[in-house]
Structure P
Amino acid sequence: MTDLKITGECFCGEIRYEISEPLQSATSCHCSRCRKAFSGAGSAYSVVSENKFNWVNGEKNLQKYIGKKEWGIGFCKKCGTTLCGIYQGKVVGITLGSLNGNPPVTIKKHIFVGSKACWDDIGGDAPQYEKNE
């Protein structure tokens with residue numbers, strides 16, 4: 001039996017990580033804060049378990065921004081790639097755009113579509129929620 005290893009990295013390759021479980025609860029958030037943090041239509045992320053996530057290289061280059069209520073993001077100091085979501089100092093989610101290859105993952109829901117940008121046209125069959133439901 002082969003161990004599952006999903007890998008990801010930032011744009012410059014300085015920071016690398018691996019996940020040893022299937023990606024779960026993939027969500028696309030369309031709120032105004034995610035648009036700013038990701039410089040796009042929003043964020044696309046998957047929840048990860050703390051004991052199944054590991055920084056492989058370059059964690060010293062991870063810059064953290066922690067906002068209200070202990071939620072934040074981690075990004076590369078060198079290239080700016082947003083890599084993860086942080087809660088209470090721990091990685092709780094990983095950005096889908098930072099994954100290597102094409103691991104099996106599908107967006108399961110779109111949240112905060114009530115505040116999405118007017119130019120954001122959401123496709124696919126995943127349910128859409130006005131807020132985070």
Structure Q
Amino acid sequence: MDVSIVSPEANMWEGEADLVIARSPEGEFGIMRGHIPFLAALVPGKVTVVSGDARDVFFVPGGFLESSGSPDDYHVIVLADDAELADELDASRARELLEEARRKRDERDDDSAEAELRVAMVRVDLAEN
């Protein structure tokens with residue numbers, strides 16, 4: 001199946017894949033060729049693209065995943081707020097962003113600050129593992 005991971009700034013990944021794994025507010029899910037048409041909001045976490053023996057893991061702070069098509073012409077597109085290869089995340093920078101998010105949450109204590117903190121926590125988790 002054709003898979004694209006795009007953000008407002010760039011086309012992060014495009015190619016053929018056997019499986020895409022992501023997380024929505026309802027939990028983790030996987031998409032394979034021929035899946036029923038599907039649309040899901042994405043929560044901060046990883047999106048994994050499996051192509052044969054290759055596995056590419058991306059950090060996404062949120063976005064949407066849409067899949068559709070026929071078994072012969074099936075596609076998945078991840079529309080991410082941002083996307084980074086998990087292997088390229090800088091753990092020290094991720095921890096700095098986490099501390100900054102904690103300070104903002106302590107100062108503002110609103111939904112936006114809490115959401116930033118959740119994103120920073122996921123980024124640290126992926127960067128350190």
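What follows is calculated from the coordinates using simple rules that are stated; it is not laboratory data. All figures in this text were calculated on a predicted structure; none of them were measured in a lab. Cβ atoms are built from the backbone, for glycine too; each structure is taken alone.
With log10 I(q)/I(0) by the Debye sum over Cα atoms at q = 0.11, 0.20 Å⁻¹, for residues 46-109 alone derived from the coordinates and found to be -0.26, -0.85, which of P, Q does the value describe?
Source structure: P.
To which of P, Q does the computed value 2.2 (distance in nm of label points 7 Å out along Cα→Cβ at positions 38 and 54) belong?
The read-out was computed on structure Q.
Out of P, Q, which structure matches 27 when relative contact order in percent (Cα under 8 Å, 6 or more apart) is calculated?
Only structure P yields this read-out.
Quick check: 39, 36, 26 is what I get for Cα extents along the principal axes in Å, calculated from one of P, Q. Which structure matches?
P
Going by distance in nm of label points 7 Å out along Cα→Cβ at positions 30 and 118, which of structures P, Q comes out largest?
Q
Looking at structures P, Q, which one was mean count of other Cβ atoms within 10 Å over residues 6-13 calculated from, given that it came out as 17.9?
Structure P accounts for this read-out.
If helix-only ellipticity at 222 nm (-39500 (n - 2.57) for each DSSP H run of 4 or more, over all residues; to 500) is computed to be -1500, which of P, Q is the source?
P
Between P, Q, which one scores greatest on Cα Rg over 2.2 N^0.38 Å, for residues 22-61 alone?
P
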